[in-house]
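Presented below are the structures under discussion, each in the form of structure tokens.
Read-outs throughout are calculated quantities, based only on the coordinates presented, and are distinct from any laboratory measurement. Everything quoted here is computed from the prediction, not taken from an experiment. Cβ atoms are built from the backbone, for glycine too; each structure is taken alone.
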Structure P
Amino acid sequence: MPARPLQLASSELLVAWRAEADPITAALQGVPDCLREQRSATVLDLHFGLGQSFFATWHAFARQRAQGEGAVHLHYIAILPHPPAVEALSEDLTYAQALRAAWPLPLPGTHRLLLDEGRVTLTLIWGAVEEELARLDAPVDLFYLHADPTRFDPAAPAWHAHACKRLARLAWTGARALVFGGAADVALMAAMRQVGFHGAARDGVLALRYAPAWARPATHVAASDTPLRRDLPHPRQALVIGAGLAGTAAAERLTARGWCVDLIDAGPEVATRASGNHGGLFMPALARDDSPLARLTRAAFLFASQRLDDLGGVGLDDHAAIRGERCGILQFGRDAKQAISFQQGAQEWQYPPRYARWMSAGETANALGMPTMGGGYFFPEAGWLNPPSVCRRLLAVAQAQGEVRTHFNRAVARLVRVHDQWKAVDADGVLIAQAPVVILAAGAQARVLEQAAGLPLNAVRGQVTHLPATGFPDLPHALCGDGYLTRPYAGQVCMGASYDRFDDPALRADSHAENLARLQHMLPQIAAHMSLPQADAHLPGRVGQRCIAPDRLPLVGALPGEAGVYGLLGYASRGLIWAPLMAELLAAMIEREPLPLPRELVAALDPARFGADSAAGLNAPSDPE
């Protein structure tokens, strides 16, 4: 079932949550052993309320870190059927401001927040508890539960054996569970004991430990009574092949976790291929049925927006970390049918105005100062970015966080496995670098390697057209429809882009003509406001090759049959929003951390999803998205 618009917590729920604050905070003064037992500890909270338990745990984590002991990273997961409005969050003199600044829009799904300079990862899941527990993929060390679920969701059923089994599926051997209000709940204690939790009441709280008497997968079983650690079996060293958006984002997310990275690219610097365009849009995709693409782009857009701030912000002045503008994007339907679907979807979903709102044809014309092709969605916090500046900033941050050795002007011809190491060698057989982990982030160029040859990836030519900013109408927003249009940067605007079935690296007059036609389709009277150029091969522009899978979704995760080889591929036209979240997802997979997406969306990105017939996808049609 697709997600539906969220309902925020009612005033009655807020009153109930405030009443829980004192007993919860008192019970968490001794929090918790798991923060010492794992390098990266994970807490799952099913009664987040106004954030009282989160703040108490954050304080405990900070105290232990200040003493030089315990976990270096805290993962905190909370499932909230009815999230509170940001102004209702609990007051905390130390951390409330940071949480309020990062608090997500009321949109269903998984929201990944990086706090305390990345040392605390808060994953907020806004949806029904039972449904979201089934979708969650996380190795949990500590559970915060409540004996009466209706205290946090009036529609929640009482605890039952099936719900307890879902907790046990997530529990790491040695995990703890604190059940507030459950000290005298005999039935709940029996249900938890049945799935492997044992313990007793303590200070009004049911304190349990996960110690099942039956066999578990080898990866989850401790050799003694000590909780099993999730340390990696190999050094934190990786080869990242490709220095575009995918590769530089991967380097940044890995070095944030203490990895050493060898970044390899055939070009002389970052972003010399598909990520080298003058400008591109970052925005979500909406769908009335909240399709996997809509859910993925929503999570990716919101995470990318947060990361842009973390990386230093966006602007056009010389001091901006990333070149671009959050000027808002106006998205028209490609045709009348899609425009009607857009409008109906807006009426059904009632998105938060900061995320998306419908504008009529009259409103779009007023906003742009000229007639448009019709109504459309307006994304006020979206915008355009200069992709090379994003790549440069990601690499600079990665280098500041850890060791990144760059190998430019080096093309990887083969990957050779020797014992537990992958060796990247060039066409002459000369070793470039080696590591136990390889991440292929080179787009369609990854297909030259044997390990990726069977993946159903298409290289699709895209030509963009550059027009001089002088004389171009001063439009306040970037545009998207059958094509896209940025605002001016470095004296020109960027528009496009073609989806060509042929491979020609040179600029072509017919592709320029298509781009000009796209512009006139979005703005039917643009010729009355400027002199449009002739579409010939001398018109400035750029040609790149998009990497596209048959279902238009990225390929993220372990490559089938290749130990230690992972993919960040198939970003198509959405690299600017895919790159941050997909890199975070892959780093979490490799590090055995909680994943930032639900299980079914992770499966939708699995490189093995095409099965034995994947090679057939190499000849799939390459129509525009």
Structure Q
Amino acid sequence: MAGTVSETISPEAAVEQPSAPGRLARVRTALRGKGALDALVCFAYVAVSGLLTAGLWPDPHTRALADNVNDQVLIEWFLAHGTLVWTGDFTFVTDRLNAPDGVNLMSNASHILHGILIAPVTVLFGAAVSFAVLVALNLSLTAIGWYLLFVRTLGMHRAGAAVGAWLAAFGPGMMSQSNSHLHITAQWLVPPIVYLLIRLTRVTSTKAAIITGVALGLLVVAQTFLGEEVLFLAALTLLIFIPVYALRRRAWARTVARKFLIGMSVATAVATAALAYPLWVQFAGPQHTPNAPFSPAVFYGDVASYISISTLSIGTTPGAEKLATSATEMNAYFGPMLLLLVIALIVWRRKAPATTAIAVTALVMTLLSFGPHVTFAGHRTGLPSLYSPLKNVPVITGALPTRYSLVLLPLFGALIALGIQQALKHRKRWVFYAVPAAVALALAPILPRPMDTTHREPVPTFITSGHWRECVPEGGVLVPVPLPTAVDTESMRWAAAANAQFSLPEGFFIGPYGPRGLSSIGTWKQPTSKLLTAVAKTGTVPEVNAAVRRQAQADLRFWGADCVVVPEGPRAAALKETVDDLLFPGRKVDDVWIWDVSPSSPR
């Protein structure tokens, strides 16, 4: 018997070896699991964002978003500037633009965190590629964040969560803002912030509340450097939602209040300590701006836009573009079907505390979005405005009125997710089918179209080859001709392609050059800059006398210029002749003419 046992159970056989069919079965089981389904939904969001931005992918360096080319160039410059963090050459007031005065990054939507995180891509492939990646990632990561919050934290049905998260990330306002307003579409930290707030209501110890508060404070800091306007909108939304929800659940609110307030106090302390200096720079530091440069009287939400469908959606309403300032601010274009669905869901689920909180919050934010005057189809209605009496309150002016409507996307998304969840477990079969069908009918017209793109010329070889170093030291000042402005940002692409390793005079940014030091777009143009801009527009070579030459020398000294560069182009001959007259004969390098004007030049 012993011999038989020893022969049957050998040392090798004592350790069970899984068969190939067994391993395959486990793979099949895993693929059927909820984790695999979540991964599939998240992959679908990534695929959708890739399709919507497909026009950028053939060559991001020569492609641009057709509806907002200049903002794209500005963001590419900010992303390139972000690479300097990793070299230790970074301050909140940079002299790499608007030399010599510089630019206050905290007073601009400068994508600081974006630039830092995506710096490896920028260094390897260029800022244009980083921009294209971020347009897509902002959408997909925002969708993923809301989906996981709905499913993993709130326990919603996956079908409803997938649809609700889609609306939150790919709704009309998000697609509109994707036209180069990446600080607005970068909402992927908002779901984790909401998660930590929910966690503060579930922790069972003071220690856990403190740890959660620290994490919340750090996320607030991160979102500040990602996009302050989004943080403001999220904070205001929560300041309305939380009290309303707590009033509907008073006993529960009293139970969780102590640990919640402990966590919030810790989060406030962490965020205040970390942001004290950056916020000082923003509101009192060099080149800070005392006001927003965009008027609420211009950037408001027309009531008629709520029942219209954006030109960026497949079911666009004729004339819809007239209800917004541009394609980048079509924020409230929900369409009549979606609004009717939302109203129906609120009435149906009115007894639920979450529904009440969503409804009240959505109503307040909608009223604020109308701005200082309630307007319908471009005509003032004379109805009272909720925004108007609050317009001088700093917290209210933290965002353009029209952008208040952006928070309706996740609110409506949550409402739809809850509605689908209730429908799928409802006892009446007609409800089971009717709610998902109504959701499909409401969302179909606002499905987004792929983003429109356009061609742009390549950056000069003189820049991409690195030959700019022949006349500009790293950190030196290159003067492109003509100089960059908010409407002609082309030469800012040069600095972006060189990862902001040289400085530019003037440029496109928000600065304190308005009347009485108020905000402006760009700076005052020096006389030589005005002259060269006129030549670029007309092609006419001006008369250059000794006084004009002296002014040119004074302007070059003011800018701290090392090199003047004229690229090939329609007016290149006239521009080159003008600069020759102002300075001395230039020389050709690659596809540009250069004039080495550095004080150390051996001219």
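Worth pointing out:
- Label whose coordinates, when FRET efficiency 1/(1 + (r/R0)^6) of positions 350 and 422 (r between Cβ atoms, R0 = 30 Å, to 0.05) is calculated, return 0.05 (choices P, Q): P
- For 4.5 (distance in nm of label points 7 Å out along Cα→Cβ at positions 302 and 566, calculated) the corresponding structure among P, Q: Q
- Winner on relative contact order in percent (Cα under 8 Å, 6 or more apart) once structures P, Q are ranked, highest first: Q
- Which of P, Q yields -16500 [helix-only ellipticity at 222 nm (-39500 (n - 2.57) for each DSSP H run of 4 or more, over all residues; to 500), calculated]: Q
- Origin of the value 0.95, where FRET efficiency 1/(1 + (r/R0)^6) of positions 38 and 446 (r between Cβ atoms, R0 = 41 Å, to 0.05) was derived from one of P, Q: Q
- Looking across P, Q, the calculation of Rg and Dmax of the Cα atoms in Å that yields 25.5, 81 traces back to P.
- Given 4.4 for distance in nm of label points 7 Å out along Cα→Cβ at positions 46 and 206, calculated: source structure among P, Q: Q
- Structure responsible for 23.0, with mean count of other Cβ atoms within 10 Å over residues 270-277 calculated and labels P, Q on offer: P
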